[in-house]
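Just so it is clear, none of the values below were taken in a lab; they were calculated from the coordinates. Every value quoted in this text rests on a predicted model; they were computed, and no experiment measured them. Cβ atoms are built from the backbone, for glycine too; each structure is taken alone.
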Structure 1
Amino acid sequence: MDRLKLLITGFVQVFFVAINTYFLSKEFYIGVFFCAFIISIIWSWNVKKIAFGTFKDRLIYSLGAGLGSLAGLIASVIMFKYL
């Protein structure tokens, strides 16, 4: 269960990083501010989990981050297609 939480937190954080990168490229100011705020909140919780975790914990977190990045790109492209 703890490893699933790590995967999910890595996913969510990098999901917002990917969306924020897209928002930055489109100069969508409200979206940039919102995503940066969420990224910072999530990161403040993640630091302790990852810093004191095992190598396997770091791999699980990184897998979630990779998946979150892909999902964030897909979600932001879809969002802008319909806005």
Structure 2
Amino acid sequence: MSKQLGHGLLFFRGDVRTCVGYVYRGVVRLHSDGLGVLPVDFFVTFDGFATVGKCRLDWRYRDEIGAVFERWIDEPVEELL
């Protein structure tokens, strides 16, 4: 995935949030309005769950999130939620 800004979803157990951001060279940069608690490990998709990336939180400042992209997931989405 290139460094193109895209609308997507970030999700983790119990929550799905809209976001704007990108994945570039193993780094994920996201913005999600009003985001409360965010676990260290979460998932992101920019194409309606056709591809899902696993991410590990690196830093956060309010609604801005920086993470390390770990890998693309091949598992069914139901198992991730």
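Each of 1, 2 could give semi-axes √(5λ) of the Cα gyration tensor in Å, but the derived value 17, 15, 12 comes from 2. For which of the structures 1, 2 does the calculation of mean count of other Cβ atoms within 10 Å over residues 17-24 return 20.2? Only one of 1, 2 returns 20.2 for mean count of other Cβ atoms within 10 Å over residues 17-24, namely 1. Identify the structure, out of 1, 2, from whose coordinates relative contact order in percent (Cα under 8 Å, 6 or more apart) was calculated to give 27. Considering all the candidates, the number was obtained from 2. Here volume of the Cα convex hull per residue in Å³, for residues 9-48 alone was derived from just one of the structures 1, 2, and that gives 43; the source is 1. When helix-only ellipticity at 222 nm (-39500 (n - 2.57) for each DSSP H run of 4 or more, over all residues; to 500) is computed for each of 1, 2, the one that comes out at -32500 is 1.
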